1. Thinking of 1, 2, which structure, once distance in nm of label points 7 Å out along Cα→Cβ at positions 36 and 460 is computed, gives back 3.2?
2. With distance in nm of label points 7 Å out along Cα→Cβ at positions 108 and 468 derived from the coordinates and found to be 2.8, which of 1, 2 does the value describe?
3. Among the shown structures 1, 2, from which was the value 47, 30, 19 of semi-axes √(5λ) of the Cα gyration tensor in Å calculated?
4. Comparing mean count of other Cβ atoms within 10 Å over residues 420-427 across 1, 2, which structure shows the greatest value?
Structure 1
Amino acid sequence: MTTFETIFNDPNLPQTKSQRPGDRPKQEGGALRLEGSAAKAAFLINGNSYFAELARVLRQARRTVWIIGWDFNPDIRMQPEKSDETLADLLHALAAANPKLEIRILIWTLGPIYSEKSLQVLRKKNFPRNARIDLRFELQPTLRGCHHQKLVCIDDAVAFIGGIDLTSRRWDTRRHRAEEKLRRDPEGVSYDPLHDVQAMVTGDAARLIGDIARQRWENATGEIHLPLAENIRFVWPDDLAISMREVAVSFALTEPSTALRPGISDGIAMTLDVIARARRQLYIEAQYLASFRVADAIAARLQEEDGPEVVIICTRSSHGLIEKLVMGGNRDRVIRRLKRADRAGRLRVYYAVTPGEDGEVEVLVHSKLIIADDELVRIGSSNLNNRSEGLDCECDMLFEAGNDEHRGAIADLGNRLLSEYLGTKPESFAAAFAQSGSVIAAVDALNDGPRGLREFTVALSGSISPITGTGLFDPVRPFAPLDRLGLGALVRLLIRPA
C-alpha cells in the first residue's frame, strides 16, 4: 500500500492513482516537501480566535475529527467570554448527535505530565465517555524526543496548524491585559499573557494535514485509516475574513532517526530556505531563539551589503533552572552572534510587554512563525532550537504568495502582529511602514507607550558558541547510548517543552 510516509520519503516514487492532485514530492535544497494548495486560508491570532473558530468548525464535522498535539486538556473552555462549554462538552455532544462521526486524539505520552492538571483530568477517566472518541498516547521511539505537532483536521475538508495545543494556558486576547479575569486555567488559576498564531486552511492543504495525522496515528498505534472516499463540503463562516484564496502551500516534517528508519529534518531546511529568500524584511516570532544553524543563516544575511532587515520577537522568561541556563543562555549567545554580524544596524531582537499594576508584565511569545517580505509565511510547531531540528516530531507549513492579493494578505498579517504588540491599529502600523519603508523605523515610531516591544540587552563581548551541556539538554538528534541507559527521559523532564 502507498502511504503518506512512502510518498514523502521516496523522491523516485512514480505518481499513482492513489495520490491526489497536489500530493507530489518536491526536492529543493536537500529537503523533500509535500505540495498542494489551500483553497481558502485565514490566520487566527491568539487562542481566543483559534478556539472560537475551532468550536464553530467542529460543529460542521460529519465523519472524522483528527486532533494531534503535544498536550490535551478536555476541560478548557472554548469561548469563556460567552459560555462555560468545555472542549469535552463539545466533543461529547458531537459524538452523541452523530453516530457516523469518529474523533481520534493523539498526544505525546509525557505531555500531560508536564501539564500536571491535564494528567489529573485524564486520570479521572471521565474523558472520553463515548466509544467513538478515541484518545491515545504516543511514546516517542527516542526517549528524549517528544511529539510536538499541533494539528486538527475535520472531514479532510478544513484543518488547523500552528503553535497552539488544545490544552490549558493557551487562551488570550489581542489586548493581552496583565489582569484578565477570563485568562484562567480550568482550575481557576490565572496565568501570564500569551501570544500565538494558528492557520486555518481548506482544499488540498486540509487533506494533506489529514494524511499527516493518519500517518502519525499509524506510527503510534499500528492502525491504518484511509482518507475519506467522499468529498465533504465545508461551509466557510460568513463573518470570518478569508486571508488568501488558492495559495500554494508545502509541508515539512521533522522526525528523529531510529534503528529502523532514517530521520527527517525538513523543518530546519524549510526555515533556512525562508531566511535565504528574504530580500527586504525578515520577521520572526519564536518561543526560543537557541538554534546556532538559524543564527548562522541570519548572520550571513545581516553581513550582506543589501541584505534584509531582521526583526525577531521572542520570549524572555524561561521555566526552571536548566531551561534558563540552556535556552536562555544560548539565546543570549545567539543574539550576541547576530549583533556582531549586524554591520548596518538592520537587526532588532525584542520581547513584548504590557502594563501591569506593579510595572511591565511580559507577554509570553509561544508562536513559531517566520515571514519573508510579503512573499512567504512559515507557520507550524518547530521552535528555533536544536531539538526541533531532528529530535522531536514537528510539522511546518509554508504559504507562498502567487499574486498581489496573496502579498497584500501577508503584509496585512505582519501589520496585525506588530500593531498588536505596540497597542495600536494595523492601519497605523501600515501607514508608519509606508512612510519609511522600514519595519524597524515603523516600530520605533510607534513604540512609545507602556505596551510595546523592548530590546534584549546583550553585551557584545563574550562567547558566541553553544554553552556547555547543550548537546545533552538541547540535542539536535537522538543520542543512543543515553537512551539505552534510560537517562533520556530524565533529561527530557528537566526542560519543559511546549
Structure 2
Amino acid sequence: MKRLTCSLLLCLTLASGPPSRASHLPAAVLDALDTAFTEFAARENVPGAAWGLVVDGRLVHAGSTGLRQLGTDTPVGPDTVFRIASMTKSFTAVAILQLRDAGKLSLDDPVERFLPELRDLPYPTSDSPRITLRQLLTHSGGFPEDNPWGDRQLDLPEESFTELLTQGVPFSTAPGTEYEYSNVGFALLGRVVSRVSGMGYADYVQRHILEPLGMRSTTLEPASVPDSQRSEGYRFEDGVHSVESQPAHGAFGAMGGMLSSVEDLARYVGMFTAAFPARDGEDTLPLSRASLREMQQIWRSRSARVTRDAEGQTVLFAGGYGYGLRSWQDCRFGQIAGHTGGLPGFGSQMRWLPEYGIGLVAMGNRTYLSWSTVFDQVFAQLDAAGVLHQRQPVPSAALTRARADVESLFEQWDDGLARRIAANNLFLDRSLAKRRQQFLETSAAAGRCIRSDGYTRLPNALRGQWTMNCEHGPVLFEITLAPIQPPLIQHLELRLLEAGAPTSTETCP
C-alpha cells in the first residue's frame, strides 16, 4: 500500500493559525506515528486509511495509505470522506446540550414529553421511572444492547420507526440502573432534536455544528459526497475484499450515519480539547466550554477491568460514558475521552487527552475495523518521546502568595507569619512548635537553597506541590488552601528528598 503523509507545514496551513506546540514535534516522532498506522493498516487488510494528530485544536500532521476504491488509482488523502458510524452520537449529544443551554429542554425531562409515541411504552417493572434524556445520552435507558442490528437500520424511514415504537421496545433492565449500549436510544434523541428545534436532524446539525466549525466535508448523506472524495466501504472475508453498501440517512442516522474526513474531524476534536482548562474569556465555540467539559465527564460508570497495553503492561481500565462520548482514566495520561465507530465497510476512532490538548483521529474502509491497539501504541510513543506536556491549571493569586510565604518561613522561621497564613485547623492538627521544629530541622539538613518557578504537581488553583533546589537535595513542599476568604493554608507538608528521588507525591502503580 502506498503511504501519503501531510507535511507539518502543509497541515498547519490546512488548519490555519499559529504553530504553537506543533513546531516542537520532531520529524522522527511523526515518522514513527506514520509507520505505526501504516503497518497496522497492512496487518489488518485495510484497503485505505487516513489518520491525523491534533495538537492545541489544530491538525498538525496527517497521513494516509491505500486506496479509496479498490481497482482504481484513487489514493486516500486527508480530505477523503469515510463513514464514522457511532462517532455520530457525540454530534447528537452536542445538539441536545445546545437545546438545553437555550432553555428548550432539560436533561432530566422524560423523553415522552417530546415523543408522545412513547407514553404507552410498557416498562419492565411497576416501579420503573420514565426514561429521561439524560438516560438516553448515557446508555442507561434500559434498552437492550443492539449491535449489530442497529447498524442495519440507518435508512429506516421515520414512519417505520414510529411503527416500531408503537409496537413496543423490550427492556433489558429498569431505566437508570445499568449501562447498556443502545442505538435505539440515540435514534430517539435525534428525533427529539427535530421535534424541539422544528427542523430535520440533518439540517440542525449542519446549521448549528458543522457550519460553525467549518466542517465542509462532513454530512449525513453519502450521496452528497463528491466521487473524488468518497471512500468505498469493504468487508474482508476469506481473503477477499467485497463492497459494502452505504445506506442513506434515515431515522437511525443520529446514532451512526455521519461521514467525515481527517481534516474535518481534527476541527471537531479541537473543539473538545479547546474547552480545557476552564478559564475566563469569550466563548466562541458552537457549544459552551462548560457544556463541552460536561460531555466529557463520566455520567454512567462501567465495570472496571484489567487489560494489557501496547507494551504488554497490565493496566486497570476504569471509566464509563459521558454524553455521546466515552470517558475513562489511566495512570499514565489521566482523563481520556473519545469514541469509536464501526459499520459494515468502515471503522473509525477519535481519542484525545483533555489535560494535554492532544488527540488522534483515524478512519479506514474495512468493516468494524478497531483502531484501539494502534492508538494505545501511538500515544505510548508520543509519551516516550517526551512530546506530551500536561496543561497546568493556573494557580490562584492566593496560592502564589501562600507559596512565597511558606518559602520565607523555610528560609527564616517567623511565628507571626506562620499564624497569619494558617487556617484555624493547621496548628490543631499539628502544633506550631512541632511545625517550627520540622522547618528548622529540614532547613538545616538541606543547606543553602534556591527558589524555583513552576510546580511539580498542580491539581487545581488552590493546591500545589513544588521543590526548592538545595545543597543536599531538593526540598518538596505541598500546600492546600481552605475554602474561606481569604484562602489560608489548611494542609502543609515538606521534606528533604534524596538526590534523584521523585519530586511528586503522586504515584502510579
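1. On the way: 1: 4.9; 2: 3.2.
The value was obtained from structure 2.
2. Working: 1: 2.8; 2: 5.0.
Label of the source structure: 1.
3. Working: 1: 32, 26, 25; 2: 47, 30, 19.
Of the structures listed, the value fits 2.
4. Numbers: 1: 18.6; 2: 15.8.
Across 1, 2, mean count of other Cβ atoms within 10 Å over residues 420-427 peaks for 1.
The numbers here are math on the coordinates, done by the rules we state, and not lab data. Keep in mind that this is a model prediction, so the values were computed, not measured. Cβ atoms are built from the backbone, for glycine too; each structure is taken alone.
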